[in-house]
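Next up: the structures, one after another.
Laboratory data are not the source of any read-out in this text; all were calculated from the coordinates shown. Bear in mind that the values here come from a model prediction, so they are computed numbers and not experimental data. Cβ atoms are built from the backbone, for glycine too; each structure is taken alone.
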Structure P
Amino acid sequence: MDNYNTFPKKLFSYLIKIFLKNILLVLLIFLFLIFLVDFIEIYRRASEKINFNNNDNFISILIYLSFLKTPITIKNILPISILISSVLTFIKWKQNNYFVIVRTVGISLKKTIFLPCVLVLFIGLLSLFFLHPLANYCNNKYKTLEKKYFGHKVEETISLSENGIWIRKKTNEGFLIIKSKNINKNKNVLNDVEIFRFDNNNNFINKIIANTASLQGNILLLKKGKNLNPEVKNNFFDIFSIKLSNKFNTFNLNSEKAENMDLVDLYNYIKLMKKLGVNYSDHLIYLLKQLFQPILIVSLILISAPLILKNNERKFPLTIMCLTILIGFSIYFLVDFMYVLGSMEKLNPFIAGIGPIGVCFFIGCYLVSAFDEIKK
């Protein structure tokens, strides 16, 4: 009860203001630098387009395109910005003896960093529920304009629906629209196939139905089906082959990217992918990473606070600051590495998506607890 009554509310209010100012400052610096790089890259791409730079709205279009990338940039750099901000904040607490004051009145490190943890958790939740949808909207808008100004014709696409898998494949004579109920685990055999053939002028040729369709180099091999072509006498076949324009070992199912969907749509899309037999590990891991990112941000605070505040240097502790930031980047590398393993189906997607964040959180809790035990 005494500790509660002596809790320095004004001091902690001031410390939180320092923390918020540092977050805003670091975020704006990173955002400005990345915006500048994006603008230069978009300008370079635009300058390669004939007559594009003669457009009266040339610069305004480029600035608008760069601004559309701002929300997703903020979402991506937010954890690192908070890590660096927390390091700078804790260094200032140490140099100005703020931490000594709160320790003198018997307040533990757990209580000291409780408010910063709540603050970054709140920021993380705001990012999840408000910034993420905004980033998706702006990113989709950017992709649309990018395709309009810089895009090229896509020859092979895929879409998933409740009716099955739809694939567009290029042939020497035109292209195929392939509809399949599902795909096998090795991604080289489609089941319950309907194929619509078109020529290079987009004219419909005929329809083919088959039990399975598999890839053998540049040949699409169909088995047990029917060729609905009025010019063919015997419509039924055991084996039928169609020559493709390129060689393939598997059906490259480049489904809709997870970062282009909001979390609810992503969850429904994952269920659809599972139903159709399409690999959904990458999407599931992305969903888990987004949901647990606020915990990751809190973990960075829990790890950085003991490392900085335990240091006894009164001067600017450059070494420990660099070490703390290096640990933070190492955590990010671990998270991304586990993400890649999960996407390649080398690791369970739940372990890849939640495991690194859970480990970091428990490490942070241990460091904070160990710090308080030493100081008692």
Structure Q
Amino acid sequence: MSAYFDHAATTPLRGEARDAMEPWLGDRFGNPSGAHSVARAARGALDEARDVIAAVLGTAPGDVVFTAGGTEAANLAVLGRAHAAPGAVVVSAIEHHAVLNAALAAERYGLGEARVVPVGKDGLVDLEALARALDKSVSLVSVQLVNNEVGTLQPLAAVARLVRRRAPGAVVHTDAVQAVPWYDIADLGAGADMVSISAHKFGGPQGTGALAFRRKISLEPLIFGGPQERERRAGTHNVAGVVGMAAALRATVEEMEVVARRVKALRDTLCAGLLGAIPGAHETAPGQEKAPGYCHLVIEGIESEALLMVLDGFGVAASAGSACASGAMEPSHVLTAMGYSEREAMGALRLTLGHTTSAQDVDKGLREVPLAVQALRSGGLASEQAGSR
């Protein structure tokens, strides 16, 4: 039996999403930009999906732009805004690289200075530093709702209030990719003018996402061609992906309260058990509110890469941090921004749970993770041990 603890990287496809997508992978194949009945059927499916997503994100259907995922949605928010309204781009130091690198690209393109705001050891954006970074030259502020590595819930409402007061011409964007499975985005993300999401983080298909607008915003497209998405994102729609995303989102919201409570209890059991069983293991940002699915540790004397290989052999799928950084062999920018040394950051272990996580998974994690750490610390032939399990 294997245990999957990498839901922050991608979640299993929900049955509701698969069922919604199946017709659009077969007999239904129309291009929604056409005028005939086959095309109109596809356009109708898009419209229904747009209604669902808009309701969940707290905006109007016409203000939802479909993208090829969370990275494109974040790029469109940051670079699209920078092209339309050049000015400083302010981001937190622990943003996903889809936001951080887009802000740095805006600076390279001469569209405005990239201002990176520090965070504390608690994994939260420093509001005093943010206030100092804000002025009338700021065009965009981007602060994620839930950090994709350590899971901390960011003070987005306080961020939005600061921006309105000190940089009234700025637009607030939040990367809500990791928040969708756990929180009411329409409520918790109400301070944001733009919200980006990614379907495969909540049981939808990979390669599908959206950027939602809460008010009229000047934005330049990044992809040019036809007039799709009200000329904000050209290209033939991924109808199957969009309807799958909407179906997964509907199912996620319907069961969110029950799933979040169950998963949080499992996460707490896993975290407490590992901290008690592994000497030199420390929870990052202890005491802070984190999304229910996040258990993030730093383990002394262990390198993440080696630990993950051993765990994989033991039947435990986990990660060190962002899936986009896997294999980079560099310390996490999130942990170093939080004040961890590079050596400490190289011992990170991210265990993320989701709606399919079971008590049996947690039991396996509690059994195998301490054994893997012990094997590495003892210098034993961990690969042989893994192969015998």
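From which structure (P, Q) was helix-only ellipticity at 222 nm (-39500 (n - 2.57) for each DSSP H run of 4 or more, over all residues; to 500) calculated, if the value obtained is -20000? Traced to structure P.
When you work out Cα Rg over 2.2 N^0.38 Å for each of the structures P, Q, which one comes out largest?
Details: P: 1.32; Q: 1.00.
Comparing P, Q, the top value of Cα Rg over 2.2 N^0.38 Å belongs to P.
Upon calculation of percent of Cα pairs over 27 Å apart, for residues 21-236 alone from the atomic coordinates, which of the structures P, Q produces 61? Only structure P yields this read-out. Computing mean count of other Cβ atoms within 10 Å over residues 101-108 across structures P, Q gives 18.5 for structure Q. Highest-scoring entry among P, Q, by FRET efficiency 1/(1 + (r/R0)^6) of positions 45 and 285 (r between Cβ atoms, R0 = 25 Å, to 0.05), is P. Taking percent of Cα pairs over 24 Å apart, for residues 77-204 alone as the criterion, the highest value among P, Q goes to P.
Work out the source of 2.6 here, i.e. which of P, Q gives that when distance in nm of label points 7 Å out along Cα→Cβ at positions 149 and 277 is computed. Answer for the origin of the read-out: Q.
With respect to distance in nm of label points 7 Å out along Cα→Cβ at positions 173 and 189, the largest value across structures P, Q is given by P. Given a value of 22 for relative contact order in percent (Cα under 8 Å, 6 or more apart), point me to the structure among P, Q it was derived from. Going label by label, the one that fits is Q.
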